[in-house]
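Any read-out appearing in this document is the output of simple, stated calculations on the displayed coordinates, not a laboratory observation. All values derive from a computational prediction rather than experimental measurement. Cβ atoms are built from the backbone, for glycine too; each structure is taken alone.
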Structure 1
Amino acid sequence: MYLVTNAEMRRLDRYTIEEVGIPAAVLMENAGAGVAKWAEELTAPGARIVVAAGKGNNGGDGLVAARHLSGRGRKVEVLLAAGPDELRGEAALQLQALRHWPVRVYVDDGATDWSFLLRGADLVVDALLGTGLTRPVESTHRRLIECINGSGAPVLAVDLPSGLDGDGGRVMGEAVRAGWTLCLGLPKRGLVTGEGPRYAGIWRVHDIGLAPRGPEVLGIDRVRLLEAADIRNWWPRRPFDSHKGLFGHLLVIAGAPQMWGAALLCGTAAYRSGAGLVTVAVSGEAVPPWLGAHPELMTAFWRKPEEVLSLLDGKDALVVGPGLARFSGDVPWLKQVLSRVGAAVVDAGALDVWREAAADGWRPPASVVLTPHPKEMARLTGLSTREVQSDRLETARRVAQRYGCTVVLKGAYSVIAAPDGRAFVNPTGNPGMATGGTGDVLAGVIGSLLAQGLPPVEAAAAGVYIHGAAGDRAAEKTGMTALTAGDVVEGLGAAIRQLVE
């Protein structure tokens with residue numbers, strides 16, 4: 001499932017029409033039929049549906065949907081944002097065909113307040129603007145969008161909410177706030193970055209008949225939406241004659257007593273994700289109070305940072321950073337640590353150390369996965385948090401290429417970026433996971449998969465997906481408000497069992 005830009009989608013459309021030979025009218029018919037099908041699921045027989053249609057292909061898709069819905073027992077009205085003589089090509093043909101169905105068409109005159117038409121509708125289908133939007137919405141469309149948003153009616157958007165940029169998720173002056181969005185052919189990147197998640201609502205993808213090999217032929221296959229099948233393909237298998245030595249030994253370098261909870265969450269998540277052995281190295285001399293309740297965790301203690309180096313022998317992977325505070329000499333120390341291990345997750349308190357260590361071009365021999373949240377990413381890049389969030393996908397890709405490592409930019413629709421330009425976007429997870437400690441759980445899951453031998457990109461992508469799925473299962477039990485990081489750890493087993501076992 002590829003995530004594409006507006007321009008890439010247009011290229012794929014042209015390729016399907018001109019090279020493969022599928023007529024544009026067929027693609028439009030398929031698109032409109034898909035919109036009608038979802039609208040039918042969202043409404044009851046006899047429901048009143050208003051289709052707001054523009055003059056382009058997006059509007060044509062809406063007109064097809066209006067025809068299908070009228071034939072399925074819905075009372076359909078169309079609000080046309082342009083004069084009938086302004087429609088061209090397939091959209092004009094669809095308007096002509098619609099005249100043979102009992103659908104009333106209203107034509108916007110540039111001044112009418114259409115609230116009387118939209119208010120009380122059981123559903124509004126937003127087919128005003130599609131992927132061709134390149135500048136802020138004009139006054140006519142802005143007025144119609146404001147009418148839709150102010151109507152209080154539920155909205156199903158066609159391909160993209162009108163006014164939302166399909167590349168970066170920017171609101172182009174004003175945008176429709178949709179409850180649902182039906183992506184046509186392939187999902188657009190703007191749905192998962194910037195303000196897209198807030199405006200698109202629940203979205204799904206409808207196959208309109210595009211050439212299935214088109215993305216590979218055209219080279220627009222670098223960004224993908226993660227799917228359960230990916231995780232099943234990557235996840236380590238456990239043969240019948242397994243023993244713990246087959247599944248790696250993970251070392252977690254954690255911080256001081258006041259942050260030992262981060263170490264516990266990370267270590268237990270690593271075990272839940274299949275690591276053969278986990279050693280947690282905590283700062284100080286006191287025994288963590290949770291050690292007796294988690295006897296499977298091996299524990300080491302360090303007072304001086306150099307004492308950690310002796311713990312690296314025999315470890316297959318490392319997580320460094322949970323609960324870790326800055327200290328004198330931490331930059332050369334991190335360089336030493338990462339030069340003596342094959343794979344590592346650099347998280348939390350170690351990310352700022354990494355930024356300074358890598359500032360002069362230094363690159364460790366280890367395969368490194370960086371796991372910043374947006375504020376940490378802002379420090380890595382010198383951008384503001386708002387700038388990071390405005391284009392999460394490209395920000396993560398730039399950092400991965402700059403540092404030659406895998407990057408996980410955490411948050412809604414977490415981004416996993418590889419140094420070769422590939423990227424994955426994760427669809428699992430929920431707002432309840434926006435709570436302390438869930439990042440430590442994620443670091444443990446990814447570290448566990450690295451210790452089990454997965455390459456860094458696959459380990460990061462599978463870890464993020466499973467972590468989000470565990471959070472979703474936990475939220476089903478506790479609700480989102482009461483969700484804690486410990487609940488996510490407990491949800492890992494069910495998520496892994498359902499997805500990969």
Structure 2
Amino acid sequence: MATDELLNQLRKYFGHAYFRSGQQEIIQDVMNGRDVLGILPTGVGKSLCFQLPALLNKGVTIVISPLISLMVDQVKQLKAKGFKAVIALNSFMDLKERSKELKQLDKYRLIYLSPELLQNPRVTLELKKLHVQLFVVDEAHCISQWGHEFRTDYLKLSQKIAELGNPPVLALSATATPEVQKDIKQQLDKPDMTSHINQMDKPNMSFSVEQFLYPEDKAKRIISIAHQKRTPTMIYFSSRSAAEQLAEELTNALEQRVAFYHGGMENMDRLLVQQQFMKDELDIICCTSAFGMGVDKPNIRRVIHYHFPAQIESFIQEIGRAGRDCQPCASLVLHTPNDQVLPQLLLEKEVPREEDVRRVFSWLSQNSKLPSDEEMLEKMNLSESQWNFLKFHLEHVQIIINGEVRQEDKLEAFRPEIVKRLNKRWKYKNQKYKQMLDWVLHKGCRRDRLYMPFQKGTAKPVVECCDYCGFSIDDLDIQKDSCNDSENFSSWKDRLDAVFLQESING
């Protein structure tokens with residue numbers, strides 16, 4: 001499709017006068033039927049790269065998304081624009097509702113679902129009846145970040161792509177080193193994907209790391225910062241209890257609206273907190289990494305890390321939620337000497353040890369049928385991630401098939417191989433952690449060091465750079481104006497015309 005025609009379609013459906021950096025090249029390759037890997041910075045609008053083709057294509061676009069809240073938000077936004085032929089299949093649906101929707105999937109043009117739900121035989125059966133024209137993996141870095149132990153169904157996507165007739169694949173992410181890009185292509189079995197790699201840094205973000213002796217000093221500092229200027233703020237923790245505790249302290253110390261968010265909460269409670277934050281009904285949210293992916297809130301000004309994450313990709317994802325309106329924003333990491341302990345403890349719960357492998361293999365040699373995953377975790381004293389790692393590799397070599405132990409005679413022969421794989425994973429995880437810690441302790445320019453593994457050089461910042469270059473978060477210039485007004489419809493009539501046009505397309 002010609003550039004002028006694409007721009008016309010962009011304005012017609014989304015009200016934007018132009019593409020942002022990187023979008024047009026990806027969309028043109030997608031429309032030409034190519035497999036594409038697209039790396040775009042957070043806030044640029046990755047979802048447009050498949051939403052516009054979904055509107056223009058005659059077939060169905062399937063989007064694999066990691067979080068229910070992310071799917072729900074994108075579906076809501078599309079329906080608000082007048083695009084009704086979109087659905088998110090997820091665990092919030094009761095079985096009766098999901099069964100009903102599965103029988104009428106042919107009325108949808110854009111279908112969101114998780115990698116786990118894609119493995120459901122009934123879902124696969126119904127999807128195979130459709131003409132799938134594009135298969136999208138949104139937040140594709142999750143294949144590397146989560147796929148190897150936490151959510152191993154990410155590693156089975158290539159099999160499902162083949163079952164759906166090998167449609168063109170679009171993988172999108174905001175953070176992927178060359179190593180992760182290679183892993184994405186390998187796991188999707190698409191080694192010849194066309195790559196569009198764009199600069200990841202945010203010229204409107206300033207960086208700062210502050211050192212403290214004790215955790216209570218962090219709380220005092222956050223209260224001091226929040227007192228200065230009231231503005232949407234995210235505070236990240238590695239501990240659920242610490243998030244809850246600080247949320248209570250901030251509520252008592254400030255006349256501001258504060259809430260916590262983590263994976264231990266009920267789904268509806270999490271959705272409520274997210275929606276309140278999105279609607280400016282909350283000022284500060286104390287959260288774990290469970291919050292944030294796909295949160296497209298333009299006016300977040302501060303992202304504070306009470307604990308730093310175990311890898312730099314996660315850090316870049318989390319700070320990328322600030323300043324999406326292009327106005328000044330800041331990242332602040334608060335660090336104490338004991339902060340290194342928690343990431344190491346979390347890492348030990350993710351990847352099994354050699355003695356765990358020995359224990360599992362001993363049990364398998366004496367049993368022919370697996371119990372439920374919950375029972376296996378208890379019997380083997382493993383975390384969910386540790387068992388997922390082992391189970392995936394045992395299924396991959398067909399020692400476990402449909403919950404039954406096969407080829408018992410090959411168990412001992414395979415054990416050294418799985419030990420080799422987990423040692424490789426341990427090494428990888430520790431390297432990522434060290435990379436993040438080195439950045440926190442770095443004595444030079446933080447911007448240059450942060451993006452060094454991902455790209456050559458950085459854009460010149462339009463704000464103060466970092467604490468090494470003289471920045472303090474106390475100096476953050478809080479503004480409310482958005483730089484994206486030029487992308488909106490020029491009048492309500494233009495918006496109304498587009499909605500009516502979209503209704504005719506869907507109707």
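A value of 6.0 was derived for distance in nm of label points 7 Å out along Cα→Cβ at positions 401 and 465; which structure in 1, 2 was it taken from?
Going label by label, the one that fits is 2.
Ranked by relative contact order in percent (Cα under 8 Å, 6 or more apart), which of 1, 2 sits at the highest value?
Result for relative contact order in percent (Cα under 8 Å, 6 or more apart) over 1, 2: largest is 2.
Consider the structures 1, 2: one of them gives 50, 21, 20 for semi-axes √(5λ) of the Cα gyration tensor in Å as calculated from the coordinates. Say which.
Only one of 1, 2 returns 50, 21, 20 for semi-axes √(5λ) of the Cα gyration tensor in Å, namely 1.
Where is FRET efficiency 1/(1 + (r/R0)^6) of positions 289 and 473 (r between Cβ atoms, R0 = 30 Å, to 0.05) largest, in which of 1, 2?
2
If helix-only ellipticity at 222 nm (-39500 (n - 2.57) for each DSSP H run of 4 or more, over all residues; to 500) computes to -11500, which of 1, 2 did it come from?
Answer by label: 1.
Taking Rg and Dmax of the Cα atoms in Å, for residues 201-336 alone from the coordinates of each of 1, 2, which one would give 20.9, 64?
1
One of 1, 2 was used to compute Kirkwood radius over Cα pairs in Å, for residues 281-416 alone, and the result was 18.2. Which label is that?
Attributed to the structure labelled 2.
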